[in-house]
Structure 1
Amino acid sequence: MSEHVVDLLEAVEPEHEQGDAGRAPLCRTDQIGEASLQHAPVGKPGQRRVRPSIEYAQLHVCGPKYRAGSLRISPDRIAAVYQPYLAKKVSQADLAAIAGTISDLYREAGFHLSRAIVPPQDIADGHVRIQVIEGAIVQAELKGDGAEQFGVRPMLGPVLAEQPSRLATLERQLFLISGKPGVRITDTALEEIGGTTGRFRLTVYLKPWHVFSSFGLDNLGSSSVGPWQTYATGAFNSYLAPGDALAVNLSTIANDPRELGFVRLSYDALVGVDGVRLGASVLYSAVRPGDARRLDSDITTTEAFEVRASAVPFMSQSSGLTLTVAGTFSNVSEHDIYGPWYNDHIRTVSLTADYRLQDRFGGTNLATLTYRHGLDIFGASHFDDDLLSRDGASSNFSVLNFWFTRYQTLNDAWSLKLSAASQTASRPLVTSQQFYLGGAAFGRGYGAAEISGDNGLAGSAELRFDQKLNFRYWAGYQLYVFGDAGAVWNDGYRLSDGLSLTSAGAGVRFFLPYDLQADLGVAVPLSYRAPDNERRSPRFLFTLSSAFRLCPDRSKAGCL
């Protein structure tokens, strides 16, 4: 805590004796009695200001004087605040304005708990003390079942170490905590300890869970693999180490599991308290199409392994950036009873930037930019290999992907979702690296992966109307209409030379208890005539999904 003290004297005209022209004037003080000033003008954040107990005092500022304490705002900037009051009558309202402006200087600099006050005092010899309290968070409390099991407390270390406290540091650490697997912050509170001390206690209310599981069923697959597909996820949080996550993802075809088998196992761990994470994953999939290729026992298999590391350069309430570097080792092959069709070996390194921005127009923007480069190492496929999925393709390629989503609030009920995606390739790509359209993201009027190409561009717009309900087993619903379009083209060709698709539709989403959600819709193909739907008949869309969380307290089932 630091003090900035100014001497305030009664407004009298100083008299210069003859011969003293080169000396500073002497200030004479007349008797003005004693008056007590209550807590001044600026209190804790959100606290109502209290007027001083006296209404007016004829005071004259003679000059400033500083006391011990290293101010984070330069004395020159503070002096500029009261400079206009020099040699003038000063009222209590003026004192309140001075303290309030000094407080604003601190807030503008990001010191959210620092403030200036006029403390209780007796005015003697015209001196009024303005006190600058540079606030800091010195204690942290965690509330919630099992809150200490998830590595949250160490992540508050940078907040406790900072003197004085900065809002940017607090926001960053709280958002990093919210991004930890198995942790959600439901509320926070700040309390000043022992009155006007500048020492604050931070209380963080948490809803943690050790186990997360989700299940989904939809008909958004293709006619050859699907269309009814199921998927499930299980995640185990903070079991091996605080803040880590071990997850498994499964997927298959509901009515014929032989058509698709997919499994992915991943592990991510937190390193330090600044948002750095290390992770690895392995996946295997086997696709046996249910069309005419089944007669020849056609099967496509994918085996992949990835290692990754991510960091968070900045994170705040309004924006955030996460950078991820990854290396991937994958083998993709197809064969039938007559022998192999292709056998691609892909080795890539990638850099991904995930950016979030909440703007002043009521929108939330999510953007992802990924640069992926193929490497000719560890047995990667070559340009002249016989068993390539694509003639002219090679393991040495570069791809730039971009995804963008904007959620725009229009009013309490209406909102808009805008999405876009693109891919730009440096040369012909093997089939697993191409850009695909059709299915849930872009082209809902078509089956999954209906068309593909080396390069691609797609966009969609969805207008939504939300209504909350107070029924026990029905929390609300969302009506929506959408339109989407996209195009793909191969290397060496132009956009107009490729394939494109367009669709539109409408539907309703039902929000039910326990994170259960149902989506019913209709989509109409408008351009491309798919081989399995040349008449462009409408498609009925159905999705059912749910999520379940197991609390640290085993006596409780669902956490949220």
Structure 2
Amino acid sequence: MGKVDFGFAVVGYIFKSGIEPNMVIFKNGFIAIFNTLLKGLFKENRVKHALQLFNKITEIGYTCDDFTYGTMVDRLCKSGNVDKAFKLFQDMEKGNRKPTIRMYTAIIGGLCKDNQIPKAQNLFEEMISKGVVPDVFTYTSIIRGVCSLGMWKVAESYLNKMMNSGVSPDIVTFSIMIDALCKDGRTDKAQTLFELMPTRSVSPDVVTYSCLIDGLCNSGQWEEATKLFNEMIGRGISPNVCTFSILIDAMCKEGMVKKAHELFDLMIERGVEPNTITYNALMDGYCLHNQMEEATKVLHSMVVRGSEPSVISFNILINGYCKAKKLDEAMHTFEDMHSKGLTRNAITYTSLIRGLCKVRRVATALELFKEMQARGPIPDVYTYNTLLDGLFKNGSYEEAMILFEKMDNDGLEANIVTYNIVINHVCKSNNVDEAKKLFDSLPSKNLKRDTETFTIMINGLLTEGLLQESEDLFAKMLDKGPTPNEVTYNTMFRGLLQNNKLDKAMQLRNEMVERDFSLDANNTSIIVDLHASDGLDSKLTGTFDKIISKCPREGIVTAVELDV
């Protein structure tokens, strides 16, 4: 018999003996037994039995103490029974028992974890109004809750209130705030708060440093992140696997795979074992730079050191092979996943389908798609979009349109990317009227037309010589949005040039300069041709001369090809 079951036996004996709950000599001893038993039940996750026992005790008439209620409220919250804990909390108040700071903190924390933030905030204010002073744990709980919703400004007000009331934030409070600020891209405020910590006699730990390093990396400040990393080591704080992984990932994304690998080696040298996330980041870095041999070596190293490659690991490798147009290797890796017992997901299939379409192996891509439909995983909207784009680009217009209709029949909602792909290729097939119908139908489908949708439609109209309609659509963008981007301006500029509307083209060019937009290589080429053929009005020659003088011989920017 376990200790908890023995405790039950003792309590059962007391019940059967008919001992009165008001026997003072016995009462305190019994409540102590009961409290111990309660803790044991919660420890074994026997929440139902704990509740039954508590209800039985109160039903008989035994008076529970603050420890009993505190245990019940705290453990119910931690076991995910927040609503039951809150009801018990309310029953206490109705019974004229004042909740303690521990109980308030437990309930506020539980409500926050259960995403009932407004309720937690109301309870926090109610607590203060009843004269219960929040401590560092209470403040930290409410700060964590509002931060989980990205409400760092509200969290900041709690932090200020906390410090103004003489409650000092601890390392957990600061780390939560710094992490929330970084997640919202406010690394400037996060750094200010980080610098405030020593003035409050709080030293940052590995978690605090990692949060700030992650924020700096995500905002492209990897040099600042590296300085912070070195400062951390200089202060004798050992980076953990999370810290190393964050920096390795950032360096890889910045194209510094060699430096990332050096950091990876330092990590192992310092006795920190890389995890799957670390290996995946390094593999992805090599794949992004078409260094597939090195990426494969990382996967091999991973296996040798005892880490199991995940589905994500193989997806990274497959995607890398596809981008490098090494489809045989990609297919081999795809089959290798199956032999290792890994479940290939929609991302795995979609990456391979995209790669196959790029090398014009559309039949194989369709076979994979049919395999997904037959065996799973179920193709998602990204898979459909990838195959749609591939079919259109490989000249399989009818098959693509059938697939587009099939999406609706299969109950899968097309997104704006789907329609951008279809409208673009319908325009390219000289069916601009059908493209206009699709474009006009989007608001009724609750799909917001984005900048790319408008740009595609403007290009389609211009291709058909419908300059006025394209100008109207461009004006609509300027008036109501979405905001035209560099591609939109270049598209419109090209249309005006090709329709010999040179005055309007130059007005648009001035707008582009104001917005710091560059002409693409196609437009530069048109201007040079116009200039060379003496097709310019004398008053425009000087202006075009200035444009040409600023253009490198190969064109000012890489040609922007309108292709989704």
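To which of 1, 2 does the computed value 2.7 (distance in nm of label points 7 Å out along Cα→Cβ at positions 275 and 475) belong? Here the read-out was taken from 1. Given a value of 29.8 for Kirkwood radius over Cα pairs in Å, point me to the structure among 1, 2 it was derived from. Source structure: 2. Calculated for structures 1, 2, distance in nm of label points 7 Å out along Cα→Cβ at positions 171 and 235 is largest in 1.
Which structure, out of 1, 2, was helix-only ellipticity at 222 nm (-39500 (n - 2.57) for each DSSP H run of 4 or more, over all residues; to 500) derived from, given a value of -23000?
Working: 1: -2000; 2: -23000.
Value -23000 for helix-only ellipticity at 222 nm (-39500 (n - 2.57) for each DSSP H run of 4 or more, over all residues; to 500) corresponds to 2 out of 1, 2.
Given that relative contact order in percent (Cα under 8 Å, 6 or more apart), derived from a single structure, equals 8, which label among 1, 2 identifies that structure?
Working through the options, I get structure 1.
For FRET efficiency 1/(1 + (r/R0)^6) of positions 371 and 483 (r between Cβ atoms, R0 = 41 Å, to 0.05), the calculated result is 0.45, so let me know which of 1, 2 that is. Checking each candidate, the match is 2.
When distance in nm of label points 7 Å out along Cα→Cβ at positions 363 and 395 is computed for each of 1, 2, which one produces 4.3? If you can, show how the numbers build up before the last one.
Numbers: 1: 4.3; 2: 1.5.
Computing distance in nm of label points 7 Å out along Cα→Cβ at positions 363 and 395 on every structure in 1, 2 gives 4.3 only for 1.
With mean count of other Cβ atoms within 10 Å over residues 195-202 computed over the structures 1, 2, the top value is the one for 1, the highest of the group.
Since every read-out is calculated from the coordinates, none of them should be taken as a lab result. Given the structure is predicted, the values throughout are model-derived calculations rather than measurements. Cβ atoms are built from the backbone, for glycine too; each structure is taken alone.
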